[in-house]
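Each value in this text was obtained by applying a stated rule to the coordinates, not by laboratory testing. No experiment lies behind these values; they were computed from the predicted model shown. Cβ atoms are built from the backbone, for glycine too; each structure is taken alone.
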Structure P
Amino acid sequence: MTDRKILDQASLTKEVHLILALLNSGSPDETARKHPQLFTELNWDLFVELNRQHRVYPYLYSRLSKMEEKVIPSDVLEQLKWQYRRNTVQMLQLSGEMSNIAGQLAELNIRCLFLKGPVLGQELYGDLSQRTSRDLDFLVPMEQLEDAETLLIRLGYEKEDKFESLLGDWKWREHHSTFVHPVSNVNLELHWRLGPGPAKEPAFDELWRHSRTSSTFGQNVRYLGPEDLFMFLAVHGARHAWSRLRWLQDIKMLLMGQQPPDSAKLVRLLQHYDHNAIGGQTLILARELLETPVDPALSPLMDNPKARRLAQDILFYLPRIVNLNTPPLEPEVEQHFNRYLPSILSTRSRMLRSASFLYPYAADAKTLPLPKPLHFLYFPLRPLLWSWRKVTGSEKEN
C-alpha cells in the first residue's frame, strides 16, 4: 500500500489535534516551536477534560512539566500535575495488590494471566506511572474459576455481579465478574474469557504457552505474549470504539517496544479468529493518529476496505467526553454506537450471535416456569417466549 492518508481528520477539534501532536512528539518544546498555532485560541478547560477522558494525562504531564516554552497556562499544568500524582499513588496500590493476588493464586496452583493494569504500564512504558488503570484484570482457566473466586472472598473482596442463567449460558455470554474490596476500594475483574461471547477466542492453555513473565513484578505475574496481547488490546479497543486514546497508545508502545508482535504470526492469529478488519482498523488508527511505524508485512490488513471504514468511524468519538459503558448516552452517540458495534463483527461472528438468540435465557424461565427435567423444552419454546415478552412489554432478556 502507499503512504497516502486514509483518515479524514477534519472533524477533530483543535484540542484533540494538540493532544495528538504532543503524543507524537519526542519534545513538546519542538512541537511548540514548529506548530505554535496549536497552542492559541484553545479551550484549555476542554483540553484538561479530554486528557482525563482519554487517560493520557500521566504520559503527557511527565513531558509537559519539563517544557521550556511557556505556552501552557500554569493552572492547566497544576491540574494535570494533580491528576498525575493521584494516578501514581493508585498505580502503586494496584501494583502491590497485583503482586499479592498473583502470589496467593500461585500458592493454590491457580494459573492466571494479567491482561492490563500496572504490568502493561511497566512492560510497555517502562514506568507504571505513565499509564492509568482503574482496576486489575486477570484471566484464569474456567476449571479454576470457583477456586479463584473463593480466594478473593477470603481476601475480603465482595462480588458485585449476579448473573441470571438458565442453562449455564453465563459461561460464554459473559466474560468476567467484578469484585470490590470495601476497605481498600480496589476493583478486580476476574476473567474466564478474554471477551464476551459468542465469539471464537484462544483457549487458556494456548495463551499460557505464549505468555511472558514480568521483568519487574516477578515470576508469579504473567501476561499475554506479543501477538495475543495485540489481538486482545485491538478487540477491546474496537469494542469500545477506541473512545480512549490510551488504548491506542498501548498499541503504539507495543509495536515500538522491545518485544513487538511477529508480523507473520499476528496475521495468522487475526485471520484464525476473524479479526482481520479490527486488526486493520487498529493499525490505521495507530499509524495515522499516533504516527506509529507499521511493518509493511501488515499492510494488507490496512488495505481492507472494511478496516478503513471502521477506522474513519472512530473519529466521531475522539472529540467527545463519553463513557460508552454508562448509559444514558446522548441520542447522537447512542445511534452512532448502535450502528458501529455490529459492524466490527465478521460474518461468522454475526451468524454466531444470531444463533445465540435461540439459546434459552433466564427470562424464559420467568415467563414460563418449568421443572428442571423439562428445561430442554425452552429451546423450541424460545422464539414464542421472546415474542410474548415483546408483545406484553415484559422484562428484558437479562
Structure Q
Amino acid sequence: MRSDDPTTTRPSAPVTTSSTRLHSLDGLRGTLMVIGVPYHAAVVFSGDTWVAPGEQSPVLMVLWGLVHLWRMPAFFVVAGFFAVLVLRRRDPGTWFRGRARRLGVPLLFGLLLLNPLQALLVARHRSGDWGTAVDRWTTGVGSWTGIYHLWFLIVLLLYCAGAAVLLSSPWRAPAARVAAAGLTWAQATVGRTVAVLGAAGVVVVLGLAIWRASGIGGLLGGVVTSEVVLYVPAFVIGAALALRPQDLRRASAGWPVLALVGGVCLVVHVAESMQTWQSPAGAALVAAADTTGGLAVALLILGGAARVADRRSRLVDWVVDASLPIYLVHYVLVVACAVWLLPTGIDAVAGWALAVALLVPACVLAYEAINAVPVLRLLATGRRSRGTTLAQVLTRRPRPAA
C-alpha cells in the first residue's frame, strides 16, 4: 500500500484511531436502530400506512416524519464511518464476507420467517377473522412476504459492497485523497459545510429523478428500493469523516447554524406532511430539504456523541448486541399491537403510547430469548457467540468473551 494513502492508519495518529473502538458511536448506531420501536409504532397508529389505513393522526404523522428525517441519515453516516474505519486496517474481501454474514443471515431470517407472519397479521386486521385472513394470505400472489422494514439491510449491504470494491481497487488512494481534500474544504467554515449538505440534497433529487425515469425499481422487483439513492450522501460523508477520526468532534462545529438549517428543513418537512406541497417542484424541494436537514441534524448528533466520554459500559454493550434482533422482531410486535388495539376505537395517540409501553419490555424479552437459544442467535445476528444479557447489565457482570 502506498505511504501517501490517506486510508492508511499511521502510528502518529492521536488516540482515537481506526484501531480504537468508539463506544459512543457504537452505542449511537444501536440506539438509532432501537428507536425504530416507537417510530414504527407511530407510523402504524398514525393511519398513514399500508398496515392500517384510516383516519389520520396529525400528531403521530408529524412525530414519525420528524424522527425519520434525521434517524436514517444519522444511521448511514455512522455506518459509512465505521465501514471505512475498519477497512483502513482490514482486507476488504475478508471484511465484506463478515458483513455479508452478519447482515445477510438476519435479512433472510426476517424475509422468510418474520415478514410472512407480519403479513398474516395485517390480513387478519383487514378481513376481521382468521379464516379469511389465512385464505387471502395463502392465495394472494406475493402478499405473504415483502421487504417492509428490512430495506435498510439490503441498502447497507450494497453500500458495504461498493466500499469493499473501491478500497480493493487501484482507485483506493486517489478516492481517499479526494475525500480528504473535500473534508478539509468543508470543515474550514460552517458555510462550506452547509453548502456540501445543500449539494447533497441536489444530488439526491437528481438521483431520484433518474431512478424514477429509468424504471430501475421495477426492474429490480422492489427488492432494492429508492432508499438506495436517498442515503448515499450520508454514507459517503461518514466514510470521509473516518479518514480523520481524531477530528470527529468537528462534525458539529458551527452547531447553531447547523441547528438553524435543520430547523428550517424540519418546517418544510412538516408543511409537506400537511400536504402543502402538491407539485413536482414542491416534491423536489421537500426531497432536497429532507436530505439537507437530515444530514445537518445527523452531524449535530454525531459530533455530540463523539464529545461524550467514550468509555465502555455494559449498557452500551447490551444496546449494541440487542439492536439488530430487536429491529428484526419489533415490527411483527407493532403490527400485533395494532391488530389488537385499533378495532377497539382507541385514540391514535393513546394507542401509540400504550403500544410503546407494551413493546419495550416485549422487545427486551424477545432479545433475551434469542440470545439464549444458539440457533435463533445465529439467525438473528449472523454470529454464534452469545451477546450481552440484561442480567449482566443489572448485576455488572462482565460481558462474555466473543
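If mean count of other Cβ atoms within 10 Å over residues 217-224 is calculated from each of P, Q, which structure is the one that comes out at 20.4? Intermediate values should be presented prior to the final figure.
Working: P: 20.4; Q: 12.0.
The correct label is P.
With FRET efficiency 1/(1 + (r/R0)^6) of positions 137 and 233 (r between Cβ atoms, R0 = 30 Å, to 0.05) computed per structure, which member of P, Q shows the largest figure?
By FRET efficiency 1/(1 + (r/R0)^6) of positions 137 and 233 (r between Cβ atoms, R0 = 30 Å, to 0.05), the leading structure of P, Q is P.
Quick check on the output: 0.65 is FRET efficiency 1/(1 + (r/R0)^6) of positions 201 and 329 (r between Cβ atoms, R0 = 30 Å, to 0.05), derived from one of P, Q. Which one produced it? Working shown, then result.
Numbers: P: 0.65; Q: 0.30.
It must be structure P, since only it matches.
Upon calculation of Kirkwood radius over Cα pairs in Å, for residues 161-288 alone from the atomic coordinates, which of the structures P, Q produces 16.3? Walk me through the numbers on the way to the answer.
Values: P: 16.3; Q: 16.7.
It was calculated from structure P.
Ranked by mean count of other Cβ atoms within 10 Å over residues 169-176, which of P, Q sits at the highest value? Write out the running numbers ahead of the final one.
Details: P: 17.6; Q: 14.8.
Between P, Q, the highest calculated value is found for P.
When mean count of other Cβ atoms within 10 Å over residues 225-232 is computed for each of P, Q, which one produces 22.9?
Details: P: 22.9; Q: 19.4.
Answer for the origin of the read-out: P.
Who wins on relative contact order in percent (Cα under 8 Å, 6 or more apart) among P, Q, i.e. which is largest? Write out the running numbers ahead of the final one.
Working: P: 15; Q: 29.
Checked P, Q; max of relative contact order in percent (Cα under 8 Å, 6 or more apart) sits with Q.
25.5 is what came out when mean count of other Cβ atoms within 10 Å over residues 113-120 was calculated for one structure; which of P, Q is it? Don't skip to the answer; put the middle values down first.
Working: P: 25.5; Q: 19.8.
This value belongs to structure P.
Given a computed value of -23500 for helix-only ellipticity at 222 nm (-39500 (n - 2.57) for each DSSP H run of 4 or more, over all residues; to 500), which structure among P, Q does it belong to?
Attributed to the structure labelled Q.
With percent of Cα pairs over 38 Å apart coming out at 20, pick the structure among P, Q it was computed from. Mind dumping the intermediate values first?
Numbers: P: 24; Q: 20.
For percent of Cα pairs over 38 Å apart, the value 20 is produced by structure Q.
Thinking only about distance in nm of label points 7 Å out along Cα→Cβ at positions 153 and 257, which of P, Q has the largest value? It would help to have the intermediate numbers written out before the result.
Details: P: 3.5; Q: 4.1.
Across P, Q, distance in nm of label points 7 Å out along Cα→Cβ at positions 153 and 257 peaks for Q.
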